[in-house]
Structure I
Amino acid sequence: MIKFIQHIKELNVGAVKVMIEEDHGWLTWAEDSGKNALHYLCGIEIAKRPAKAEESLTMLKLLLAKGMDINSIHRIKEECGFFPATPLWYAYTRGRNKLLYEYLLANGANPEHCMYAITWYNDVKAAGLFKSYGAQTDPGAGDDSPFMAAFNWKRFEVAEWFLSNGADVNFTDKDGNTALFYAVKRKYKLDQIRLLLKYGADFNIENKQGISARKLAEQNNQTGVLKLFIS
């Protein structure tokens, strides 16, 4: 590992400042994928070093004051293309550093691309925080949405938060299935199915195979579910 990044990961603010003063090129250094000092800094797992949280913020302020891009992109390879990981995404997802992600949001960081991570952590407070800075609550990405992910991952608190903030309860994936269809198929608790119905889930929506949540419940003789549908 190059010395500059080693100093970043050690949160050695003095050494980083000296290296930048000697060579401003460090501010534009990045790996081929775009990963730079900001990504490394924000990705430090601060829970393992809680006493260093303030130093991490001092380092962040230094790098931003020297002109580094707050929204710089690390292109993480995915099956189709890449995921645009920003310093904010790293601070929330990898670093779990509230001090950093709150500072980044307050200083103009793009709040997008973090809702799936927020969903994974079932983090209603963070969902509200990111929304307050303009993050979309229902940025469906092709055949998925944060709400659909929340329900599939059984993150029910944040799932309800998405619904109460305008998420489409009848969003369908590439197979035409809704969250309600999956809830019936996977035999979720009646209270969890009742939650979807409360926000307008349509049990008659058919998937690409012509099967709706209601038809599935009938096929499986799920009488408790069917009672909810006719109540």
Structure II
Amino acid sequence: MDANYQLPNAALLKEQAEWLAPARARLLRGVGIAHRRRVLDLGAGYGAVTGELVRRGGGTVVALDQVITAVTQIPNVPGVCGDAQVLPFVNESFDLVFCQCVLLWVGGGVEGAIAEIHRTLQPGGVLVALEPDYGGLIEHPPEIVTRDLWLAALRRAGAEPHIGRMLPGLLERQGFQVQTRLLDELVPASPTRFEFLRTLPLTEAETAVLYRMVQLPTPPQVVHLPFMLVTAVK
């Protein structure tokens, strides 16, 4: 992630978390979160999902993010400032690591982050990851297509927009046993996607394109961002 890029505001992250809540709940139930004793919320941000992990879990939850002012706002949860590529924990510290739209931002360091997740998981521990694939973004009609804007701006910000399709193979190479599902629910298009896009480093030309797009009348739209729903057991 580019050092100059800032987290989206807490309200945007909360809306994103609510959109993914049904899929996330199925994954967490599937790995038996109620029986997990040490959980790491990796890239917790302002804690949009941390409270859910606490409610569903049976043990301690630790929240980690690069932005210390974010994790220190999460009530009743230990907040740690750290980097996914150099996790500040001893070997086999956790039996569940959770991340949502986090490995997207590790960019070229994702293999190092996966190695660190593997190192800090106990044998039999599991990674639960929900990660997007902007290369597969489906949008219709053509006048509301933003895929190229996303791909360019995400790369400019230091992200890897194709992390979804890459992740299963990267995890298998690290030695994980991987199960991957695809988010299959099509929900109504939300204008919030434009707010997220505005948080990225757009050029002047891209900003103008986005402005014109937002001003268009709102016809019936189909917008679907593929998400890989991954569980990976050590």
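Any read-out appearing in this document is the output of simple, stated calculations on the displayed coordinates, not a laboratory observation. All of these numbers come straight from a predicted model, not from anything done at the bench. Cβ atoms are built from the backbone, for glycine too; each structure is taken alone.
Side notes on the structure shown:
- Among I, II, structure where Rg and Dmax of the Cα atoms in Å as derived comes to 22.0, 73: I
- With Rg and Dmax of the Cα atoms in Å, for residues 120-207 alone derived as 12.4, 37, matching label from I, II: I
- Which of I, II yields 21 [relative contact order in percent (Cα under 8 Å, 6 or more apart), calculated]: II
- Among I, II, which structure scores highest (criterion: Cα Rg over 2.2 N^0.38 Å, for residues 72-175 alone): II
- Identity of the structure behind 4.1 (criterion: distance in nm of label points 7 Å out along Cα→Cβ at positions 96 and 216, calculated), options I, II: II
- Given -12500 for helix-only ellipticity at 222 nm (-39500 (n - 2.57) for each DSSP H run of 4 or more, over all residues; to 500), calculated: source structure among I, II: I
- Computed 1.8 for distance in nm of label points 7 Å out along Cα→Cβ at positions 16 and 128 - originating structure among I, II: II
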